[in-house]
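Pasting the structures here.
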Structure 1
Amino acid sequence: MTIMHIHAIPAFNDNYIWILQPKDSTQCVIVDPGDAQPVMKFLAEHQLTPAALLITHHHHDHTGGIQALTDRYAMPVYGPAEEDISGVTDKLRGGDSLPLTVLNLTFNIIDCPGHTNGHIAFYSAPLLFCGDTLFSAGCGRMFEGTPEQFIKSLRRFKALPDETLVYCAHEYTAANLEFAKAVEPDNQAISSHQQWVAERRQANEITVPSTLRLERKINPFLRCHLFSVQQSAQRYAQTSLADEVEVFACIREWKDNF
């Protein structure tokens, strides 16, 4: 893979728009441009020209900048086949490959419904652009999918190598860790990462990308198979839970109300 700079462009309250720029190149690829204004500013300051947009799902905070950017720059817009997104020119499904010459890499498309019905992720080892399906220490709200779908999506991510870099689309890590600590109060990995995140945020630094190695240790939604998480979920639900799907559904509801 080409040596690459990956820039996080803050947008709205807590979004990150990712810009992938090969070293010494004036071209780039943009992931989930929810707002065109900060992107245009960054492109102008760094004299960059976008060659493509990658879209993970239909929510406006991920798609709102498509129109303005494609009005200014002629380029393809790659997005999920199962969602109706204005401006998408090339529709992708899980299992598809997306070669991007400008980056000298090929993304594998992963279906990951749950947050929305047609959500996709873009993976090219070690990079995973997963939109709002997986966050550091958390996962997206289940707006459209089912617990069964969401667990399957997370299992697809769990099958990736430990070294995978998780480029999620929001700065939710500190709040997610508070919830993770409530689920697993004795988990030392959560406590130590909380300290690191607090220091990063105090310095106005970002806390992502994370790694799958770390997420396996701290993310309750990737740990639904473990007794410690099952026990907490059953305590919250005040009933026994039959399987991993029920545990996931329980802690997702718990997090929604946390």
Structure 2
Amino acid sequence: MKLHYQISGDGPPLIILHGLFGTLENWGSQVTALSQHYTVISVDLRNHGRSPHCDAMNYTLMAADVIELMDLLSFNSSAIIGHSMGGKVAMQIALNYPHAVTQLIVVDIAPVNYSAHHEEIFNGLFSIELASLNSRAAADKQLKAYTADPGIRAFLLKNLFRNQDKTFSWRFNLPALRQSYHLLSLAPSGTTFDGDTLFIKGKNSDYILRQHQSPITTLFSKATFKIIEGAGHWPHAEKPKVFSSIIMKFLANRNAD
């Protein structure tokens, strides 16, 4: 699948992969910082953003999509950052195509199976009647019955856009995401990746727990860990300067060799 992407900056390649319900636009501030030193390729994963929609969705397919993009751009290898679902895609790329990954950065997710915890989000999104929707504020009001967090609602509603006939549509492929959600909750699978790997955890997030250290180090033998204080599941957005500093330092260690 030919993914939608944007390229910024100059230097060694660095691919950024967003999380569930996200788009490459979620990484704007990080792209600005990182593109001072790297060729940053920010990507819309399948069924997200401006990338094509498709019924099939699992981590093997999504990893292959990114490799196809790398081939298109003539990158034999790249550093890869992935957040949440995108972190699982990044891990799957490293496990399936280790030669293609120079450094791996996984943000607030572990290589484990997660229990379903987006059901209310899906219910809220499906409750919105797009055909009769007349404003973004009306959509927010409907979503509020399913999630009280205004930040989550704003994040989701960034995917809402107007068609030429003034009706609303979602950027993401909502039916496919729900249909494939059980697959997206699974751990990436493979043997091992022996390259430099960094796992970043938001201190206030419960996506990476102490018991996840064993499955992480089993698959990623050189894994190191950083915890960002005062951040939850979106440390790149909640503590952008701290986050970009950690990324730069990790990436520079290889580029200085």
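Comparing structures 1, 2 by relative contact order in percent (Cα under 8 Å, 6 or more apart), which one has the largest value?
Answer by largest value of relative contact order in percent (Cα under 8 Å, 6 or more apart): 2.
Quick check on the output: 9.8, 29 is Rg and Dmax of the Cα atoms in Å, for residues 28-75 alone, derived from one of 1, 2. Which one produced it?
Values: 1: 9.8, 29; 2: 12.6, 37.
Among 1, 2, the structure yielding 9.8, 29 for Rg and Dmax of the Cα atoms in Å, for residues 28-75 alone is 1.
Looking just at mean count of other Cβ atoms within 10 Å over residues 44-51, which of the labels 1, 2 belongs to the structure with the highest value?
Largest one: structure 2.
Any idea which of 1, 2 comes out highest on mean count of other Cβ atoms within 10 Å over residues 36-43?
Working: 1: 17.4; 2: 21.9.
For this comparison of mean count of other Cβ atoms within 10 Å over residues 36-43, the top structure is 2.
Quick note: the coordinates plus some simple rules give every number you see, no bench work behind them. Because the structure is a prediction, the values reported are computed rather than measured. Cβ atoms are built from the backbone, for glycine too; each structure is taken alone.
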